[in-house]
1. One of P, Q was used to compute relative contact order in percent (Cα under 8 Å, 6 or more apart), and the answer was 19. Which one was it?
2. Of the structures labelled P, Q, which one yields -0.85, -1.23 when log10 I(q)/I(0) by the Debye sum over Cα atoms at q = 0.15, 0.23 Å⁻¹, for residues 69-188 alone is computed from its coordinates?
3. If Rg and Dmax of the Cα atoms in Å, for residues 5-52 alone comes out at 11.9, 35 when worked out from the coordinates, which of P, Q was used?
4. Identify the structure, out of P, Q, from whose coordinates mean count of other Cβ atoms within 10 Å over residues 141-148 was calculated to give 15.0.
5. Matching task: 11.7 is the computed value of mean projected area of the Cα convex hull in nm². Pick the structure from P, Q.
6. With mean count of other Cβ atoms within 10 Å over residues 93-100 as the yardstick, tell me which of P, Q scores highest.
7. Figure out for me which of the structures P, Q the number -17000 belongs to, where helix-only ellipticity at 222 nm (-39500 (n - 2.57) for each DSSP H run of 4 or more, over all residues; to 500) was derived from the coordinates.
8. With distance in nm of label points 7 Å out along Cα→Cβ at positions 181 and 205 coming out at 1.6, pick the structure among P, Q it was computed from.
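Computed from the coordinates by the stated procedures, all read-outs in this text should not be read as laboratory data. The structure presented is a predicted model; accordingly, all values stated were derived computationally and were not measured. Cβ atoms are built from the backbone, for glycine too; each structure is taken alone.
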Structure P
Amino acid sequence: MRFLCLHGMGTSAEIFETQTGPLRQAMGPLNQFDFYEGECEVPPADGIQAVFDCDSYRAWYDPSLGADTHRKSLELIREIIEEEGPFDACMGFSQGAALLASLILSHQDSHPYSPPLFHLAVFICGSSALNVSETDGTWSRVSPNDLEQQKRRIKIPTVHIIGSRDAAYKESMNLRDMCEPRNRLEYFHGSGHEVPRNVRVTGEMARVVVKGMERALAAH
């Protein structure tokens with residue numbers, strides 16, 4: 001499978017590639033992972049600079065830089081897919097996962113009879129998809145209850161890797177609940193807002209992701 005991969009806020013494509021190295025290796029050699037970088041320059045995420053001393057750190061969008069940054073980030077990913085796709089699957093960490101969820105929901109709404117952008121989404125410590133108004137500058141979380149009532153949940157198979165001690169645990173659960181229960185798989189690791197590198201945990205995460213890949217291939 002070919003994966004489109006989006007990093008979290010205050011990191012970079014290179015950092016996310018390093019963070020996911022053990023997981024990607026454990027998933028097997030037949031996959032391709034393409035990493036892309038947000039255009040907003042922001043301060044480093046908590047604890048990142050001590051490990052990754054980079055010239056700059058990036059985000060996909062940032063309320064402090066304007067509500068239009070969210071729309072522009074969606075446009076950027078659509079452009080990447082059009083010019084460099086197709087991609088079989090996507091993988092996002094934190095803000096990258098939230099952006100992918102927003103993109104998938106938007107595509108489902110605007111192209112209800114078209115094939116999905118991806119056949120599988122892997123969300124690692126994911127944040128909530130957002131509704132953003134450029135008119136008044138308001139940002140709000142997409143409500144899983146509203147999606148359920150409107151029958152607009154994310155329909156493709158999803159894998160949710162969630163940190164039980166993550167400060168953003170509720171965000172990850174909110175994102176999980178935006179996805180069809182029958183099509184989602186979950187793995188809870190005992191750490192915080194990170195991609196665990198412990199050998200045992202990495203193997204367990206990889207098994208869940210591979211199971212999601214198998215589901216996606218069977219449904220495709």
Structure Q
Amino acid sequence: MAQKCKTGGSTVIYPRKILIKLDGKNYFSWREQVDAKLTSHNLKQFLVNHAIPNRYANESDRAGGIVTKEYKQWFLQDQMLVPWLIPSISIGIFPSVLHCSHLWEVWERVHQHMGSDLTLVRHIRSELKNTKKKETQSISEYVDSIRYVVDCLAEMGESVCEQEHIEAILEGLPEEYDAMAKVIRTRENPSIILAESLLLLNEAQTQKQKIPGRGSSRSL
């Protein structure tokens with residue numbers, strides 16, 4: 001769970017650690033995790049500079065150095081999120097965010113560092129090809145991670161056909177799914193929905209076999 005602490009009379013949130021280390025080849029997986037964690041705590045607005053509250057309520061307060069309560073709250077939360085995000089950035093990319101003071105600056109610099117759209121497309125396609133199902137992931141979570149990368153490509157005008165999408169899913173599966181992957185590949189024009197349904201069935205059967213006393217014959 002995220003940590004909450006009070007500082008300066010305000011409550012700020014420190015989300016759980018980002019498990020992915022951004023290394024230049026996993027940009028969209030990293031971005032997906034950052035986005036999900038911030039969204040779950042209603043903090044996504046800290047990624048953009050147009051969501052910053054006014055620092056002063058009026059010119060009189062500006063002259064007197066009186067900062068608004070909203071800006072103080074935003075600043076405290078922002079300064080909590082910067083050191084939360086920085087450790088998830090690899091040494092090779094870190095110099096590009098070294099002098100950033102706010103979360104939105106870090107976010108923009110990382111995007112700039114990744115280069116042009118063409119470079120990003122190459123990174124994303126490489127990520128689509130190399131994404132593997134983690135041992136701790138369920139089939140639904142794994143399929144969703146592939147779908148996220150496909151959607152990112154679509155946003156950049158790079159469509160992925162259904163067959164390529166399915167193949168990306170099957171290529172990243174562990175050996176225990178080889179038989180089902182073969183079944184899916186032999187189907188004529190299989191759909192994403194069908195492929196996911198068959199993999200979910202395979203997952204349920206595999207988990208059932210792992211339960212003690214299941215999947216073994218009883219001697220008479």
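1. The read-out comes from structure P.
2. Label of the originating structure: Q.
3. On the way: P: 11.9, 35; Q: 12.9, 41.
This figure was derived from P.
4. It traces back to P.
5. Numbers: P: 11.7; Q: 17.8.
Only one of P, Q returns 11.7 for mean projected area of the Cα convex hull in nm², namely P.
6. Details: P: 28.2; Q: 13.6.
Looking at the calculated values, the largest one is P.
7. Q
8. Details: P: 2.7; Q: 1.6.
Source structure for this number: Q.
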